[in-house]
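**Q** I've put the structures underneath this note.
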Structure P
Amino acid sequence: MDSGLAGKSVYAFGDSIVYGHVYPRSFADIVAEQESMTLTKFARNGATIGTDPHASGGQIRAQVEDAPDVAPDFVIFDGGTNDAQSIYRDRAYDVGTYVEALERTLKTMKRKWPTAHTVYVAAHKLGSRNWDTQIALREVTLQACSQWDVAIADVFGEAAFDTRDDAHRAKYTFDDLVDGLPGTEGSGTHPNVAGMTAFYVPVVAAGLQQISSR
């Protein structure tokens, strides 16, 4: 069945979950191939929404600013995963500062590509991050996305993927490659191929298909 996505273009921004960590492919690559879309990926490992001088990947808004002016059909992005560390562990900034940076990021996307459909991918429940900080960031992110007419591909809310469960952490996340492919027994942050295909791909693909059918 034609999903309406074949031939569409998508720009992908965010952190290692969108990039792929130490593997060059992520759920974004799998979705694009499955739906015959043209993907251009700008995500960087360690990227944050807020400004953290110690974050290795810089700010996601800088990825957006550096991307081509030619509008894609879709923009997908994540964020907040590394911000949770910056806020809780490093005390680099607070949730209010994160919100201000998120709104600047969304404004930049909307100004640069007013015709693109923008989709925020809410990452899975992370055993590797402080839970209360995750919930606080989730609440303000969903609110901002609603205000800026950004759709949600809600892996956090719609998928069972929860690496507070040690079985999920071990089976579906990786830190290192084994024979060139993502392994298992990860820290709970980076989905391996099984985690991507079981949880991320169905939610993100369904979200894009729903938008395309409107």
Structure Q
Amino acid sequence: MIRLRDLMLAVAITVAPVAVSAQTAPVPPVTAADRVLGRADALVTVIEYASFTCSHCGEWHTGVLPAFKARFVDTGQVRLVFRDLPTQPVQVAAQAAGIARCAAPDRFFDVASTLMSGQAALFEGAPVADWFTAAIAVSGKSQAEIETCLEDPATLQNIRAGIAGAQAAGVDGTPSFFVNGRRVADTSLEGLSAAIQPLVAGR
């Protein structure tokens, strides 16, 4: 069994006070610690704050992301940045976030897809351990390697940094999207396209 108790407790303590200030800071810039899909030199950066136990996040990843990726990411116009904001049950979401972050860098979105698409079975009562095992299977790492990574303080620090950045930017729910730093309320393909298209028009 993955030994995640320390990660679970530490992240849960961090997430507990979810108070959103009326005055918010800009969304933090992209760093080497972020998990990114797409070209580094894309004109538009879309930052997503999501949780692996958020059903709306799962619906976005299974229902919207494929078309979004084909239209914007695969054409080099957009880079998509995934940041963790664990939601209830926080312990489970934090474990999933840790596993995804510990995957081989080029496998992060494979793990994310597996976790998001596996939500339905999880919510219907499938064992959480099976959900984690499926994610590890596509991580490009062994279970032992994942466990070692989860014990690295940097893993927790990166998850905490994402949470802190989300709270500072006024994120109050998942999924939340920022297009070149501007919050976009409509997370449908059409809504995101309306925010992106003016930024790439004529380029």
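**Q** Compute relative contact order in percent (Cα under 8 Å, 6 or more apart) for each of P, Q and report the one that scores greatest.
**A** On the way: P: 21; Q: 34.
Structure Q gives the largest value of relative contact order in percent (Cα under 8 Å, 6 or more apart) among P, Q.
**Q** Can you tell which of P, Q yields 12.9 when mean count of other Cβ atoms within 10 Å over residues 64-71 is derived from it?
**A** Details: P: 12.9; Q: 15.6.
Only one of P, Q returns 12.9 for mean count of other Cβ atoms within 10 Å over residues 64-71, namely P.
**Q** Right, something else. Match the computed value 3.4 of distance in nm of label points 7 Å out along Cα→Cβ at positions 48 and 184 to one of the structures P, Q, and report its label. Walk me through the numbers before you get to the answer.
**A** Details: P: 3.4; Q: 1.1.
Value 3.4 for distance in nm of label points 7 Å out along Cα→Cβ at positions 48 and 184 corresponds to P out of P, Q.
**Q** Tell me which of P, Q gives 24, 13, 11 when you compute semi-axes √(5λ) of the Cα gyration tensor in Å, for residues 72-127 alone.
**A** Working: P: 25, 15, 6; Q: 24, 13, 11.
This figure was derived from Q.
**Q** Upon calculation of helix-only ellipticity at 222 nm (-39500 (n - 2.57) for each DSSP H run of 4 or more, over all residues; to 500) from the atomic coordinates, which of the structures P, Q produces -11500? Don't jump to the answer; show the numbers that get you there.
**A** Working: P: -11500; Q: -14000.
Clearly, the read-out refers to P.
Readers should treat all values here as calculations from the given coordinates under stated rules, not as data from a laboratory. None of these values were measured; they are calculated from a predicted model. Cβ atoms are built from the backbone, for glycine too; each structure is taken alone.
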